[in-house]
Structure 1
Amino acid sequence: MNCLDRYILTTFSRIFLLSTAAFSGLYLLVDFFEKVDNFLENDAAPLLYVLYFTSKLPLIITQVLPLAILMGVFMTLGGFSRTSELTAMRAGGLSLWRIAAPLLIVSVGMSIFLLLASEFIVPASARTMSQIYDVEVKGKPEANLRRENVWFREGSDIVHVRLALPENRSLKGITIYRTDDAFRLTSRLDALEAVYVNEQWLFQQVSERHFALTTGEPTGLQLHGEMLFSLGKTPDDFAVPSEKNLELGIRELSEMIDRLRAEGYNATRYRVDLQARMATPFACIILAFLGIPFALQKGRGASLAMGITVSVAIGFSYFILQSMLQALGYSSVLPPAVAGWSANLLFGLLSLWLLLSVRE
């Protein structure tokens, strides 16, 4: 790294850190006034205020980082243009891309950081935040690990579980309806209880009834004291899915989608959220590219007020567009991938067009 790169990154870092702190502080202030009534109504201890908003900081920082990147790029290049340093750099034979390269590399690094944070840091902090706000402040009971009347599909079988107790690794009142390719009932298996042993379910007090395909009349009955059965699910799969999407990492969200689709449920909303979760971190790169032409166009007029106005306007436009596209994805108007990534594509094309216009 040469002296020029260090100078550019030092200037950018100061603006970026100040922007991150300012945007995070404003976010916290608004959220505090929105939540403080609930804290006061439930006579929450002062420590809970601190713990709640501290646990929310990772989520807030990941949401304001793209805005801070945009403002950092805009104010850095705009400041160089205002002091004629940008003119001196270009007169020295440096291209615009060479000057902006350190800023773009940092934006790539921030995108990778946000992607990792959305997988490992944000879900954990979101669970802590929900625990504090829902359980300790509002007094809601913690999720009880039991599920009643669970229905799901396992291949061509329809499975009903009267009561699932994942903490005891057991199921109560299991009924399995087996069907053929034409969805005609071939047999019905009833078990009083099932216990998870060696990655299989041990069914107890089992009765198995067979039916004629043409008439549906019973053709036979078999009784079993015990029967090993590969149900395709573990006790953890029956735990109450109390987590909000925000409390799930990308991998966990993908696993939930696969599980819901295998059980025959509509997972469109989760698929859209997954695509948006993977696309949002790359907003750092897109907004960094978008900040370059705006900084060059404003030139000597790139003041702090201008930087804040441009950054907030562009950032909110991006997130509003992304929210609209996600809503269209939820209603199945757009495919999940299109709903999740279109905002990046549109803003990326806009930044490319502005960059070409500036260079011309």
Structure 2
Amino acid sequence: MTFDNIVISGSGKVIPSEVIDQHHFTNHEFFQPTGERIDVRGDEAALKLESITGIKERRYAAENINTSDLAYEAAKQAISHAGIDPETLDQIIVGQNFGDVRTGSIQTDMVPSIASRVKHLLKIKNPSCTAFDVIFGCPGWIQGVLQAYAQIQAGMINNALIIGADTLSRVVDHADRDSMIYADGAGAIVLEKKTETEKRGILSWGSKTFTLDEAYFLFYGEGYHPEKPNKDLFIKMHGRKIYEFAITQVPQAMKEVIDESGHSITDLKKILIHQANEKMDEAIVKRFYRLYKTPQPEGVLPMSIQQLGNSSVATVPTLFDMIEKNELDGHEFNKGDLLLFASVGAGMNINAFTYLY
């Protein structure tokens, strides 16, 4: 008996070289949305943020590096790891949100698409390799995986390169305390169909968009510094609303995907969830297991946010690659492990899929 499996055959990542710790913010001034100054030193505000989010450090891209550069480097690694000729790729999908944003500017540049730029940098000649971006908030990389999976399953393509890349450090208001959450990075996988004698790969999936009341929980808004008025817009968020939304809606969405996988909750070995906020992720997973009235096992929730911050679409594929290549202490994948990938973010969007390793 054989199975037509849709599997991850290669992965890669780029963790930018510039380490931003709490001392980086010592001389920062932070303000309320009203323009009122927050009377606390910048590094003290960063330590307070660490107690809430778990973020000790974050990574920023070098000044001469753009989102498309990060995406390209992650793509090269994934292609090499998969051992395929890039000319045989049928599709390149990039989950991203702001395009290329050059140092010193917050103007987003999305023409051509980041995926087209990556294909150009890879020097792929094959015009049948289509390239496009997915704008889906932080869940954009998972949404790209789901799009590729559906097309492979339908027989439209045989494989795809799916990348998540963003440089959020360049679209933040540095007078806003929330700016300290964000980071830069890129992660990529090659997804392809393989005929094999054992079942593995993607088993089930789900995707949701909530917009009635939730559409503008994350949005573009004006800067907070009262002495630097301008018409520039920066990424902003209603943090408390996002937290309450996530811990309410994400556990149920994850449960639906597990229930459709044909596996029991006790089979689940790892949850690779978007690294947005350590406490929020822990609360989501706690509530998820509570839905099954099952104790949460130790080691099921690997985390990278403490050192890498929130790099949006890059967090999940970066986390996968770190574990795949034995770079995250205490975590590994073994044959037959059931994995759950999940994300939540601007839109408000939620998605997830199960994967048999």
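No lab work stands behind these numbers, since they all come straight from the coordinates. On a predicted model such as this, the values are computed, not experimentally measured, just so you know. Cβ atoms are built from the backbone, for glycine too; each structure is taken alone.
Given structures 1, 2, which gives the highest value for Kirkwood radius over Cα pairs in Å? Show your work: numbers first, answer last.
Working: 1: 24.5; 2: 20.6.
Largest value of Kirkwood radius over Cα pairs in Å: 1.
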| task | Consider the structures 1, 2: one of them gives -20000 for helix-only ellipticity at 222 nm (-39500 (n - 2.57) for each DSSP H run of 4 or more, over all residues; to 500) as calculated from the coordinates. Say which. | result | 1
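Compute relative contact order in percent (Cα under 8 Å, 6 or more apart) for each of 1, 2 and report the one that scores greatest. Write out the running numbers ahead of the final one.
Working: 1: 19; 2: 25.
Top value of relative contact order in percent (Cα under 8 Å, 6 or more apart), among 1, 2, belongs to structure 2.
Ranked by distance in nm of label points 7 Å out along Cα→Cβ at positions 25 and 121, which of 1, 2 sits at the highest value?
Values: 1: 2.0; 2: 2.8.
Structure 2 gives the largest value of distance in nm of label points 7 Å out along Cα→Cβ at positions 25 and 121 among 1, 2.
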| query | In terms of distance in nm of label points 7 Å out along Cα→Cβ at positions 225 and 329, which of structures 1, 2 is highest? | reply | 1
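For distance in nm of label points 7 Å out along Cα→Cβ at positions 161 and 249, find whichever of 1, 2 sits highest and give me its label. Kindly include the intermediate steps, with their values, before the conclusion.
Working: 1: 2.4; 2: 3.3.
Top value of distance in nm of label points 7 Å out along Cα→Cβ at positions 161 and 249, among 1, 2, belongs to structure 2.
Comparing 1, 2, where is mean count of other Cβ atoms within 10 Å over residues 217-224 highest? Let's see the in-between values first.
Details: 1: 10.5; 2: 18.6.
Ranking 1, 2 on mean count of other Cβ atoms within 10 Å over residues 217-224, first place is 2.
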